[in-house]
Structure formats: structure tokens, C-alpha cells
1. Suppose you compute helix-only ellipticity at 222 nm (-39500 (n - 2.57) for each DSSP H run of 4 or more, over all residues; to 500) for every structure in P, Q, R: which one lands on -7000?
2. For Kirkwood radius over Cα pairs in Å, which of the structures P, Q, R scores highest?
Structure P
Amino acid sequence: MKTTLILIYYEMEKLEALRQFQNVAELNADLEAVLQALYEKNVPAEVQERIESAGNI
């Protein structure tokens with residue numbers, strides 16, 4: 001499947017503090033996991049299946 005870039009605004013001080021305790025790769029993986037959980041929670045199963053099927057063609 002194609003990927004896209006997501007830009008968000010977040011308080012700089014909080015992000016800097018987070019980066020002190022978590023490296024960028026771990027932060028990206030955690031953010032991807034949160035997005036996946038939101039997708040699974042909010043997108044109906046039928047739509048998820050259709051998207052997955054289209055990606056396997």
C-alpha cells in the first residue's frame with residue numbers, strides 16, 4: 001500500500017522532553033501503532049477488508 005506523510009502540531013517543550021526518553025524510531029513506531037488502533041476502532045470491518053483486498057492485487 002502507498003504511504004503518506006502526516007504533519008501534526010504539538011507543543012515543542014513536550015516533544016523535546018519525549019525525545020530525551022525515547023528515540024525517533026521508537027516514537028515513530030508508537031505513533032504508527034496508535035494510528036493503527038484508531039483505524040481498527042473507527043473503520044468498519046467491511047471497509048477494512050475491502051482496503052486490504054485492494055492492496056493485495
Structure Q
Amino acid sequence: MCPRQDAPAHYLTRTKLQHFLEQRFPSHPGLNFHIRLYEDVWSFDAPEEVTQEELE
């Protein structure tokens with residue numbers, strides 16, 4: 001598991017981020033990525049590093 005990752009919230013919604021992570025990591029346990037928003041930055045747990053380019 002990679003360390004907790006961050007992504008700016010200005011172009012992402014929780015739904016969009018969750019859907020992307022589900023598609024990228026379909027076998028992740030429970031598809032729970034512990035997504036949180038704090039000061040306009042999403043943070044999440046994922047099994048591998050996710051690049052900013054992938055999220056755009």
C-alpha cells in the first residue's frame with residue numbers, strides 16, 4: 001500500500017474520484033479508499049501511486 005495520497009479538489013468531486021479509484025483498483029478490499037476532503041484537498045488510500053495526470 002502506498003502512503004496516503006493527495007489531489008486538489010478544484011477539478012474533482014468525491015464521486016468522480018471514487019469512480020476512478022474503483023476502475024483503477026477493482027480488487028481493493030471493499031472498494032473503500034478512505035477518501036477525505038480537507039481545505040480543498042482530497043486525500044485517499046490506494047494500493048499503488050496515482051499520478052496527477054491520471055486524475056485529470
Structure R
Amino acid sequence: MSNFKLKLEAFIEDVNKEDGYTLQLFEKLTNTMFSLIKWAGIPFVLYLLFEISRW
């Protein structure tokens with residue numbers, strides 16, 4: 001139990017840092033998700049607009 005408590009305290013301390021590892025990980029994750037949506041979503045929307053215009 002004390003091992004878990006030490007890890008939890010280290011995690012909380014890391015989250016409270018301005019340049020902590022956890023925030024860098026979330027930044028990388030959101031940037032990757034944005035790029036995926038941008039590069040996969042825009043062509044899909046263009047395809048949908050093209051298909052709708054053919055009606």
C-alpha cells in the first residue's frame with residue numbers, strides 16, 4: 001500500500017509541475033489526435049460534399 005501511495009504522490013507532484021512528464025504526454029496525445037482528424041477528416045468531408053453535389 002505504501003508503494004502505491006508513493007507512486008500516487010509522485011504522479012500528483014508531476015501533474016502540478018508546469019513542464020511535467022504527464023502534461024507533455026497529454027500534449028503529444030492531443031497533437032497526434034488533431035493531426036489525425038485534420039488529415040483524415042478533411043478529405044472525408046470533401047468526399048461527402050462531392051457525393052452530395054452529385055444528387
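1. Working: P: -22500; Q: -7000; R: -31000.
The structure behind it is Q.
2. Values: P: 13.7; Q: 11.3; R: 14.5.
When Kirkwood radius over Cα pairs in Å is computed for each of P, Q, R, structure R gives the biggest number.
Throughout, read-outs are computed from the coordinates displayed, never taken from laboratory work. Everything numeric in this text was worked out from a predicted model, so none of it was measured.
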